[in-house]
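Peer 1: Below: a set of structures, written as C-alpha cells.
Read-outs throughout are calculated quantities, based only on the coordinates presented, and are distinct from any laboratory measurement. The shown structure was predicted, so the numbers you read here are calculated from the model rather than taken from an experiment. Cβ atoms are built from the backbone, for glycine too; each structure is taken alone.
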Structure 1
Amino acid sequence: MRLSLKPPAAAATLRRFSADPHSTPPDPSCHISETLSLLQTSDPISWPANPKLADLLSAVSPPSVLKITRQLPDSRSALNFFEYLKASPHLSDSAPLAFQAVLELAMRENPNSPGKLYELFAMSKEQNTPLSVNAGTLLIKCFSRANMLEEMFTVFGSIDGQVRNTYVVNLVVSGLFKLGRFDDALKLVDEMLQPDACNPPNGYTLSIVFSSILGRNCIGSSVTDEEIYDIFSRFGERGLCLSGFRLTRLISRLCRNCDCYKAWNAMQKAMNSGSDVEVYSCNFLLSSLGHQRDYARMNLLMQQMKEKGITPTVVTYGIMIKSLCKIRRLDEALEVLEKMRDGEAGIEPDVVIYNTLIDGLCKVGRQEEGLKLMERMRLSDSKCEPNTGTYNCLIDGFCKVGDVDKGRELFEQMSDLDAGINVVSLNAMLGGMCRVGRVSSAMELFSRMRKEKGLEGNAVTYTVLITAFCGANNIEKAMDLFDEMKENGCTPDAIVYYTLISGLTRAGKMDDAMSIKLRMEEAGFRLDIVGYNIMTGGFCRKDRIDEVSELLKEMESVGLKPDRVTYNTLLSYFCDKGDFKHARRVMKRMVDDGLTPTVVTYGALIQGYCSKKKLGSAMKIFRDMKSTSKVPPNTVIYNILIDSHCKGDHVDTALSLMDEMRDRGVKPSTTTYNALFKGLQQRNWSEKALQFMKQMIEQECVPDYSTMEILTEWLSAAGETEKLKEFVRAYRASDPTV
C-alpha cells in the first residue's frame, strides 16, 4: 500500500469531532451524570425507544459523549452505545468520538490483543465511521508495537487528511523504521519536507529519523551517506538541525566512511544554526581531517570551537599533535603542547600525548629532544611518569640512528618501571644491535631476558635474529632459531621463510632452500617473483639447469610471468657456459614477452662473448646496443670491452673506446683505468700512461691498490719515479686518507 500525506475529501463533521475535546466548553455535569445513569440502568435494547435518553444526548456536546462513553463499565457496553448513536440520525455525528472510547476500553481490557482492536476498526470502516485523530493514534501505536504493518497502513490511510497532524505522521514514520521499512519511512519524510506539506516536520520528526538511520537497526539498510546528508540538509532548510550526540553520530559515520567533505559541511551547518555541538563531534572531524592532512581546516575548526565556547579536551589536543607528528611538523606539534598547558583550558598533557611527540621526534632523528621531553614528563604538574611505550619510542629511535649504546642504557633503565620491559622493547633493542653487526650480543641479550624476565620472543623477535644470522652467513644458527621458533608456538610468517630461502640460496644450500620452500607452501604461503628469481639464480650458480626449468614451469602454473631479472639470470647462465644459441633464444623470448632488454641484459651477452674471446661478436652486440636499443652503454659495458681488448693486445681499440666514453659523457671508473694501464704496460706506452694518470687526477677518480701496484712496478722500472710521486702527492693533497 502506498502511503501519502495528501488529504482525501474533507469531512466537516469529522474535523469538528476530531478536535481536542477540551476545546469545547463543558456541558452541565448534571446532564452527563443523568445520561450515564440512564445508560447503566437500562437495557441497550430499550435505548432507541427512550425519548428521555435522546433528549439528554441532544443536549450534550460530542466531547461530553466521549466522556460518557469512557465511563461505561466495559467495551461491550461502550460498543452498544456507539451502535445506538450510529443508528440515530440526529446523534450520529457523535459516533466517531464514542468509537474512540470503545477502542480505549478494549485496549485497557486486552492490552496484548491487537487483533480485537483491528476487528473493531474493520467494523467501523464497514459502517463508514470516520476515525478521530486520537482513535487513529491509538490504533497506529498498537499496531506498530505488534509489528502489524499492513494494519497500521490501513489505519493511517483512514484518517482524514484535514485532521491528520504531524504527531500522527511521526508515529507512522517511527513504526516504519522500527519494522525495517526504511524506504517507505523516508518517502513519508520526503513528503513532510516538501515546501507545501500539510504536516511539516518538527523536532520529534528529526529525532525519529536520525535515531533510526544512524542507529544499530540501520546496519545493512540501503540508506547511503549521500541520502543521509541530503535529509540532514533539508531538515536544516526547515530550521531543524541535529545537535548533541545525534550530530556526533552523523559526523562519526561520515568520517568513518572517509567522507570528510560532507562531515565538514554538516559541522558548519550545525554551528551556523546555533545547535549544541559536542566536543566529541569536533574530535571525530579533527581526526578525519588529520588523516587527510588537511591542517588548514583543522586549525579553522579549532578556532571555531573557541568562538563557540566548545572546550577542547586532552583528546582534542592529542589528535592535533598526532596529525602534525604524522606529517613531520614537529615544531608545530610542540607549539600545540605549549598552548595546551598555557592556554585558557589549562589542560595537562597525558602520557599518550608525550609518547606521540617523543615518537615523532625520534622518527625525524631528534632523539635528544625526545629524551629531554621524557624528563619534562616527570617534572610536569600532573607527574606524568614515562611508561613502557615512552621508553620503546626512545630505544627504537636511538637504535635506528646507530646509537645502540644509548638505546641499551634506556633498555636497562626500564627494569625499574612498574610495567617493565615488554617484547616490543626487546625487539627494538635486538633490531638495533643486529643492524650494527652485534648479532652475538643480541643473541646473548635475548637469552638473558628469557632467563631473568621470563620474556619469550614473538614472531618479530625470531625474524630479526634469523635475518641477522642469514646476513652473517651463519645459516646453521638461523635454522636452529627457525626450529626453536616453531617449538615455542610462534608461527613463522612469509618474511621468515623468504629470509631463510634467500640465506640458504646465497650459501649455495639449494636442497635446504627447496625444503624450506616446501614448508612455506605447507604453511599457506607462496613465493613471489622475487623469491623465484633468487632460487633460479641459486640453481644457475650450481649448474642445476633441470631444477631451473622446473621452477620456471611452476612459476607459470601459479600465474607468475618471468620478469627482466629472470631473463637476465638465464641469459648470464647461458653466456657463462658459452651457449650463445640458448642465450639468443632467451633474449628473443624476453622481447616477445614485451620486456625491453636492460643494460644488464646487454652486459651479460657482451661479457659472455668476451670471456670466450669472441670480441667481434661482443662488438656487434655493442654496436647494436648503441644504434637500435634505447639503452645506452654504461661504464660497466665499456670496462668489459676495454679490459677484454687490452688482454687481447688490441690496445688501440681500447683507446678508441676510451675516447668514445669521453664523447658520450660516460665517466671512467678506477676499474677502467686499471684495465687500460695493464694494456699500456704490455705495449710499454708510458707516455700514454702518464696522460691517463693526469686525467684520473682531473676527474677525481681515486686509484686503488691495483692501480698503484701496476704503476709502481712499471714506472719505477721505466725511470718515471718522480711522475709517480707527483701522482701520489696530488691525491694526498686532496684526500689525506689516500
Structure 2
Amino acid sequence: MKTPISASKQFIHCLLKPHKPPTTTRIRRLSATPDSTQELTQSVITQLHTTDDWTTDPNLNQQLLSLPPQSLLKITRQFETSTKALQFFHFIRDNPSPSLHPPPLDSIFQTVIDLATREEDYASIVGLFNLSKELKIPLTPNSAIRLISYFSRVKKVQLSVLVYDELDVDAKTTSVRNILLDLLLNSERFDDARQLLDEMLEPDARFPPNEITLNIVFLVVLRRNWVNGIDDFIGLIPKFGIHGVLPDKVLLTRLTTKLCRSCKKDIAWVLLHELMKFGKVEAAPCNALVSGLAKERDYKRINFLLKEMKGNGIKPDIVTYGMVVNHLCKSRRVDEALDMFKKMKEGNDGVSIKPDVILYNTLIDGLCKVGRQEEGLGLMKQMQPEDNCVPNVITYNCLIDGFCKSGEIERAQELFDQMNHKGVDPNVVTVNTLVDGMCKHGRISNAMEFFRKMQEEKGIKGNVVTYSSLISAFCNVNNIEKAMSLFDELESIGSLDALAYYSLISGLTLAGRPDDASFIASKMKKAGFGMDLVTYNTLIGGFCRKNKLDKAVEILKDMEENGVKADGVTYNTLISYFSQNGDFESAHKFLKQMVIDGNVPTLVTYATLIHAYCLAGNLDEALDIFEEMLRSSKVPPNTVMYNLLIESLCKRGRIDHALSLMDGMFQTGVRPNTTTYNAMLKGLSTKNRLQEALRLMDQMTNQACNPDYVTLEILNDWLETVGEIEKLRMFVQGYQVSSVASSSTT
C-alpha cells in the first residue's frame, strides 16, 4: 500500500504538467500608473474567471506576466479552489516575467496552502508540502503555521514537526514556534517541547518568547495533572522574565493555587520568589500561597512571606490578612489572630488597612469557638458605622451560638433582642442556634414557644435542622407524641430529609421503642433515603437492649443486603448481647465474621466475651480467650480486664492462678489498682494465706495505692482474728482512706 506522501505526489504530477512559455516571441513591458495597474488587474481577474483555458490565451498571458507582484498575489487570492490556485502558481513559476521584480512564488504558494487547508483534503495538503520541498519553494511562517495547525487537528504530530524542521532559520519565528510548542505540550511530547522552549529562552535567542508563549505553558500546566515533568516547566517560567515576559496576576494566582492544592507549596514558594526579582508580582498570587501555607499551619513561612512582600513593595490587602486570621482562628490560635488584626489596623508593617465586616466576623467566631464570647462581644462594639462596618446577622449568629454553647441562654436571648432593635433581621440559622441551645439546656418548652413566635412574627418557617433539634429533644424526655407530631408537621411541608428521619429513629430507640424506630426506618427507605451505618447501628443497639436479638439480626441482614458494611460497633454490640444471653456460639460466629470483614477485634470485643464467660461460670473459656488475646492480638489488656479475671478466680478459690495473673500485670506494664488488691486480699482471706496478704499490703504501700473501706473491711476482721491488728494500723498510717469503695466496672 502506498504511503500518503507518495499518493500526494501522484496527485500533484497528474494534475499539473509543466507549462510551455507563451508563443509570443516578445512581450512588451507596460509602463503603467497605479490606477491603470489596478484596472488591468481587475480585468485579468475577470478574464480568468470567464476563460476555460486561460493558459492558451497569448494576450491574457502577456497581461499576466506584466503585472507587479502585489497584483499577482491579489489574483491568486481570488481563486475559489486550491487546484486552480496551484495551476496559476505553476504558470507564474514556469514563465519568466519581464518585470524588474521577481514573482513572489513563496507568497503565492502560501495562498495555495491556505486554500487547501480550508478544504481539508489530507492527500492534497501532504502533496503541497512535498511539492514545496521538490521545487525548493521556501515555506513562509504563515504557510508553516497553516500546515502545522492542520496536521495538529488531524493528529499527525510528526508531520507538524517535519514541517518545522524543513523551515529556513528565518522562517522559524516566535509565532511558528508557539504553534508547535502548543502542539507538543498537548501531545505530551514533553522532551521535544522542553528542547524547543529552551531554544526560545536563551538570553540571545533570535526568536525569543512572547506573552503567547508564556500563556501556552501556563494553560497546559493548569489544565493537566502531570505526575512527572510539571516541576521542570514551572521552573522555566522565571526565565521568561529575562525577555521581559511575565505572567499576569490571574494566571499566576491560578497556578499558585493549583500548586498548593497539589501539595507542591515548595515549588509555588520558589516560583513566586524568583518572579519577585523582576518586581512584577502582585498581592493576589501571594494570597494564594498564604492560603496554602495556612492550611498546613506553616505560620513561620507566612510571617516570612509577609515581610518579603513588604520588602518587594507588594502591599498585603484585606484578603491577605483575612486568610491568615481565618486559619489562625480555625487552629484555635486566637491570640495570634488578634495580634495580626491589631498589626493590620495600626499599620505596624507600614500598611494600615481598615478591617471589614468579614474579618470582624471571622475573629468573633474564632473567639466564640474557644469560649471567649465576652471578648467577641467587645470586638463587635469596635465595629464602626462610619467605616461602613456594622454588625450583620452573621456577627450576631456567631455570638448567640457562643453563648448558647456555654449555657448562657439568657445572654443569647439578649443578643437576639438587640439585633432586632438594631434592625438586623434574624435568619433560619439564628432560629436554629437558639432552638438547639434551649433544647440542650432543658428548655424545650421555651424553644418550642420561640420557634412558633418566629414562624408567626418573622415568617421564618424553620427547616429540617430546626425540627430535628426539637424532635430529638422531645424524644430525650420521652415525649414521643410531641416528637411524632413535629415529624408529621415537617412531612406535611415537604421538608423531610435523612437528618429528620435519623433524629426520630435515634430518639425512639433511646426512648426504648425500637419497633417504632424500625417503622420510621421503613418509611425512610420508601421515601427514597438510604440508611447509613450509624442508623443501622442505632437500631441494632436498640433491639439488643430490649433483648430482641432476632430483630437485631434481621436489621443486620437488611444492612448487608443494602450494601452497608458492618463495622466494629455493629459486631461488638452483637457479640456483647449474644454472649450476655449465653449464646456463645452466635457470639463467636459474629467474632469470626468481624475478622473476615476486616474489622480488628478491640479491647471491648475481648472484654465483652471474657465478662460473659465469667458471669456464666465458664472461667476456663474466659482464660483461653484472654491467652489468645495476649498471643495473637495487638490489643493490650487493661486493668479492668485483669480485675475481672482475678476476681472470678478468687471467688472460685483459684488463688495461685490469680496471683500468677497479677504478676503478669507487672510484666505487661499494667498497674494494679485498689480493686485488684481488694479481690486478691479477699481471696487470700478465705484461704487464710496471711503471708501473701502481708506481701500485697507492702506492695500497695510501695506503689502508693490507697486502700478504701472495702480493703479495711476485708483486713480488719481477718487480721484481728489472727492477732496482726498492729500490721493493719501501720498499713493505714499516712493513707487518706477513700470513703468510696472501688468497683470493678467493665
Structure 3
Amino acid sequence: MASGTETFVSKDSKLYQNFDHLYSNIFGTDSLVVMVEGNDVKSVDIMKAADRLEHQLESTEGVVGITSPASILMKINSRTTGRSKIPETDAEIKEIIDGNPDTFGTLVPDNTHMLIFVTMARSISDDQQKEIIKVAEEAVKFSNFPPSYNLIVTGEPAFMIEMSDAMSTSMGSLLGLAAIFMVIVLSLVFRHVRWKLLPLPIVLIGIVYTFGAMGFLGIPLSMVSMSAFPVLIGLGIDYAIQFHNRIEEELHKEGNKSKAIIATIKHTGPAVLIALTMSALGFFSLFTSTVPMIQDFGKLLSIGIVMCYLAAMFVGVVTVYIFDDVSIKFQSKKGNKEAKPTETNPAYLSSGKPKPSLVEHLLEKLNDFSIKNSVLILGIAILLCVAGMYADESVGVETDTNSFVPQDMPALLDLQHMKDVMGGTDALNLIIKVDDTADPEVLKWIDRFSEHETQRRHIYSASSIVPLVKELNDGTIPDNRDEIEAIYNEIPESQKDQYVYGKNMLLLNFNLGNAAADIKTEGIEELTNIVQKDIQWMQAPPGVSVTITGHSVVLIEIMGALTGGRILMTYLGLFLVLAGLLVVYRDWIKALAAIIPMFIVTGWSGLVMTYMQIDYTPLTATMGALIIGIGCEYSVLMMERYFEEKSHVGDPLQAIHRTIKSNGAALLASGSTVVGGFAALMISPFPIIKDFGTVTVIDIALVLVATFLVFPPLIVLMDTWRDKRRETQALQTKANNVKGADTQ
C-alpha cells in the first residue's frame, strides 16, 4: 500500500519539493488532538488533569512532543513566581490565559473547550499510529477529568486510520457481494454452455497473477489503483467467457477435442488479443496524468488484462478440455453406452448442441430492429452524443475530500467538530527563507504583511513567531537582533519550533477556516494567486524569498490534475485506439466501425452524469479512458466475428445475423457480469465508491446498448457502402479495359 504526498504528486515536481521537503519535513507534523469540553476549562481541576494526561503520554514510543495549556501555564507561572507549577486558583489561571491570547488562542479557543496536541514522529508506521491512539484513549480514562466533561481523541491521523479500516472492511464485503451478483448473472445469462460458473475462478487466477506481477515490478496499491480490480474482474470475465463460449461451440460443431482447441485458439485467441491491445491503448492515456496513483492505475490495468488473458487462454481452455473428459466418463457411468464423441458421431452433435435460449432470441429480435431502423437509430445516437458532450462541460468537480467518506463516520464527526471549535484548519503556509531569523526588519515585514492579508475575506488569522515575540516585549518588535535572540530563548521550544528552523527559515501561516468546503479549490487557488501578487507588491527585505505551500496548495494541484486532464485522457485514448486499429487492420472501415460506438458512449456518459447530478471525483474522472478501454473490446470482438462470418456467407446482413447468434449471448453475459459486479459498489457507504459504481454500471450498460443497437447497423452500412464502391470501381475498370481493347 502507498499513501502520502508521493501518490498524488511526482517526487520530481517543484510542488513536491516545496511541500514535502520544505514544509512537511521541517514544520509539518502529524498530531493527535485530545479535545476537552465542558462548563469551564479554565480551572485548576481541568489543568491538573491535563498535566496528568501529558505525563502519561510523553513516554509513549513515537510521541515527540505534547503541547497543552497546562505545561505552558506552568512555564509562565515559573517566570512570574519562580514556581513551575499550575496556579492554585481558577482566577489566576483565567488571568494568565486571557492575558496571553496569542499563546493560548489555539489551545483554549473559548471557555468551554481546550485542546491538547500530541505530536507524533513522521517516520512511524500506521500500526504505530494506531498504538499511540489506543494509548491516548486509555490515558484519557486514567487522567481523572471531572465526569461532567467530554473528552474526544481526534485529528487527521485518527480520521485517516478509521477511514482506511472502514474502507478495507467495506471493500471485503462488497467484493463478496459482487461475486454473488456475478454468480447470479452468469447462471441466468450464460446458461447455454456447460460449467457456466467456470469463468469466475479463471478470472480469480488472473487476479492472483496480477498481484504477483505487481509485487515483482514494485507497483504499489493506492486509493485509486485499488479500484482497478473490479475493472479487471470485468475484463477477465469477458476473456474467460469468450474462450469458454468458443470451445463449447467448436466441441458441438466438430466433436473432436483436438480440432476444437485448435479452432478456438486460432479464431478467438487473436480476436481477444486484438481487443486486449486496444483496451491497453485506451488505458495508456492514463499515463499522461501527472498524478502518480493514476499512472499506477494505468499500469495495473495494463498488466492485469495481460494476466487475465493468459489465464483465460491457457487455464480456461485446458480446464474445459479436461472437464469434457470428466463429463463423458460421468455419462458413461450413468449408463450411456455411446462411444466417445468424434467428428462422425451425429448423436453427440445433435444432443450436445443447446437450443436457442430466450436471450439469444431477444438479441436476434433487437438486431432485426436495429438493421431495419438503422438511419433513425444512428441519428438519435449521434444527437445524444453531441448533447452529452455539451452537457459534460457543466458537470461539477467534487474537491472536498471529506465528502468521499460516510458522513456519519464517528471519526469524521469528531474531526469536523474539532474544526468547528478551532474555526477550521485549512491554511496557506508561507516558507520564508532569510539570512537571519532574528533580523528585526524581517519580523517587522512579517507583522505588516500579516496585518494586511488578514483584512482579506477568507483569511481569518495569521500565526508566526512574531506575535510570541511581541507578547514578551510589551507588544512591539525589538530593533536589536540580540534582544530578539534573548526573547527566542524564553519561548518554549515546542512553540518556537512551529515557526523557526535554524537560523535561515521562518514559517507564516494564514488560517483559511474551512476553505475546502466553503470556497472549494477554485476559491483557494484564487486566494493563493492574490497572496502571491501581494508578496510582489509588498516586497520583503533584500535576501528574503517567500514560497507558498501547504495542504491547500497541494490540493489545488492534485484535484486539477485528477479532473482537469480527463478530457485529454479521453480523446488521447480514442486517438491511440484508432491508430492501433489502423496498424492492425490497415483498414479505415474496420478501425472506424470499432471506435465510433465507444466515442458515442463517452458523449452519452456526460448526459447521464448531468441528468443524475453526479460530480466528477478522482475515480469517475478516469471513466472516459475506461469506457474506451472496456468498450472497444466488445466492438472488436463483434467485428472480428462479423468478418469471419462474412468470409463464409459473403452477405453483410447474413453475417451480422450469424454474429449476433453465435457471439451475442457471450458478449451480453460478460457485460452483464461486469454490471452485476459493479452493482455491488453502488451500496457502498463511501460516496466516492458508490458514485464510481453507479457511473460504471450505467456506462457499461450504455456500452452494451451501443454494441447491440449501434454497432450492427453501423458495420452493415459501412461495409455495404464499401462493397458497392468496390463493385463500381471493378465495373469502371472493366469498362476501361473493354474501351481500351476496342480502341486497339
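Peer 1: If Rg/Rh (Cα atoms, Kirkwood Rh), for residues 292-635 alone computes to 1.22, which of 1, 2, 3 did it come from? Walk me through the numbers on the way to the answer.
Peer 2: On the way: 1: 1.13; 2: 1.11; 3: 1.22.
It traces back to 3.
Peer 1: One of 1, 2, 3 was used to calculate distance in nm of label points 7 Å out along Cα→Cβ at positions 140 and 516, giving 2.1; which? Let's see the in-between values first.
Peer 2: Values: 1: 7.3; 2: 8.8; 3: 2.1.
Comparing all candidates, it corresponds to 3.
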